[in-house]
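K.L.:
Listed after this line are the structures, all set down as structure tokens.
Where a number appears in this text, it was derived from the coordinates with a stated rule and is not lab data. Not measured: the values here are computed from a predicted model. Cβ atoms are built from the backbone, for glycine too; each structure is taken alone.
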Structure 1
Amino acid sequence: MAERLDGTVALVTGASSGIGEATALALAEHGATVAIAARRRDRLEGLARRIEAGATALVIEADLTDQEQAERAVERTVSELGRLDILINNAGVMLLGPAVDADTSEWSRMVELNVNALLYCAHAALPHLLAAAHHGGRDVADMVNVSSVAGRTVRRGSGVYNLTKHGVGAFSESLRQEVAERHVRVSLMEPGATATELRLHLRPEIQRMQEERFAGKRTLDAVDIADAILYIVTRPWYVAINEMLIRPTEQAD
């Protein structure tokens, strides 16, 4: 049975849509006070209104690729909500396409958001997570880094996206080893094809290729991944889910 999260504080990045939005709702419904961070304030405020029907939400408008803004997001969470028990590093972007003649600005965007922003948030959050693990009453704190099946498998036309997600996996495992005995659980979430706004950022020709690849197949919904993240952070303190790969039943690769 899932443990309640009453009395805990969670920070969810990339919370303005998709997996982040669904995860913030799931954590709040399970008792957590939630800070929600993203660039689109209007979307965050709409989410906050939904959360505040039964819990508390702190809206943090931030571009997390800027280290100072990432640090302020963590500090605001702690100063205004009192602590930090759970960090969901979810903000990310997927810009697929051939490496030959690529627009390298797309590569930079993926590295900045998928890797740098995650690192900035993790670095800023770690002292607070370590403190919560020892003095927070749960005897544990959680960092969940949202990667992708692309962090395990490589496909033509997704090399830099693969690079960023493989990097998230490597960082997560190294950090897990570093802080495991201090009761901070570092978990890697690897979703397969999920219906989110990620595909809307693709160029039209790449978007069509993705639609053809999954035509007639039932993909996952954001709430499916949120449910899995909730499972991770509600285990008893002595149970750590290090890595979770979730694909739609019909996704073979």
Structure 2
Amino acid sequence: MTPLYDAHCHYHDARLQAHRAEFLPQLAALGVAAAVVNGTRESDWPAVTELCAVHPWIIPSYGLHPWFVRERSGHWQESLAAELSNHSRAALGEVGLDRWVEGHDLADQRRVLGEELALAEALQRPVTIHCLRAWGALQEILREGPGLPRGLLLHAYGGPLELVDEFAGRGTYFSFSPYFLNERKSQQRRVFAEIPIERLLVETDAPDLFPPPERNLHPLADAAGAPINHPANLAVAYAALAEIRGLPIEALAVQVADNFQRLFM
């Protein structure tokens, strides 16, 4: 069995807590060899640490998601540096820019992201970036900011094909989400047909970004009954991306494994 890798997820999320005892063995049966679990704010970093301590195949990642930068404490930089320093395998993320969220303060997001990227450079850690409707600002930050020798991931890449070459030239990888199987995401499927194969990764973003019902092999709901993304939909994303690329799934999985290990391991 060719191993699978989830480049971006949130297994520590409270919405998945009741399902964890069931889905973790399912992932082992699917051949999931590693997953990057991303904290998004100071309050959930301890949950990431706890999960990774119990399951060594899970890679921790810590950051301030742009939706939550306003919640940061006055000592968030020290706390983030401590988390990264205490976990030699840890990545930095999920961080980024978002002009879609209501009431956004892009200038504040940029300040925080700049500090996070400087920390990633200093500690030589890979970075996972969330970007929505802020591609120009992200280009500026990456052009003007510190180098990132360990590389970065644009998770669930929603930008245009025209930006791929520039981002790839800065050590960027691009992860395909099962959410892109929704009909209105046809443009992103076309983009992922063209991204250089050595820059492709696969993700679930579980419990978010679930596939459309007809492709959702593992329907799941949170405690309130709202649909959420099952981590085993990673296999759905692999199969879809292999179809988009015109490759046997085994060939894609071998390439993605190499890409994942190059960035995160």
Structure 3
Amino acid sequence: MKTERLSAAPRKGIFLLPNLLTMGCLFFGFYAVVAAIDGNFERAAIAVFAAMAFDGLDGRIARLTGTETLFGKEFDSLADMVAFGLAPAIVCYQWGIERIAEYGTAWFRFGWVAAFFYAAATGMRLARFNARSASADKRYFEGLPSPSAAAAVAAFVWLAHKYDIVGLPGLVLAFAVTFLAGALMVSRFSYRSFKDLAMAERVRYSGLLVVPLIFALIALDPPLVLFVMAGSFAMSGPLMWLWRKLRRKPRVPARD
């Protein structure tokens, strides 16, 4: 019996794997900040998406291997704050703040306020998620998830940098996207988490073909396709809320 109990227990070394993945998320968040400071905005945006990949793996690996710990949960939140809170805010700030300052002090202040609001919203979003994770419905997120918000901001900056979007309208739009992403994070709109979809569940061949199709579309124009995907998911929360409001039948007053 003792031998069976020892063999069923997870190995101590396996706890290292999810935390190494979380460290990868933190590293790419840090690299995105450094790349933005150096003016390499394409690399900075790619680093944010690389951080998303590592962030998506660490939790799944921990659950699959039964190595979820309180330390891992806290470490993951801190890494998310850097990779999806500070990094996108600084990337957007570094890209647009020098250009928008040419149009006056008011626009300059709007830029850094929008960037700070996004970073603060990320911290509040992560704190709310940790506080309510035990009782929340696993099928839905309350508010836009921070990785999705980071994807929208990073993809837009990448898109603007690639196509050399200049001028006040483009700069204001960049900071407006950043501000809106922050507002959606702290909103109460519901977003599908897709955690109820089992990875071992059988799917049709046609469903499996969606994956290479998505990668093919991304390869055609990465910043444009990624921004459309991130923006569509970000707006799905308000649109679904509005759809439910419109479908709700008005109550007929009772007659005497």
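K.L.:
Consider the structures 1, 2, 3: one of them gives 23.0 for mean count of other Cβ atoms within 10 Å over residues 126-133 as calculated from the coordinates. Say which.
P.N.:
2
K.L.:
Computing helix-only ellipticity at 222 nm (-39500 (n - 2.57) for each DSSP H run of 4 or more, over all residues; to 500) gives -13500 for which of 1, 2, 3?
P.N.:
1
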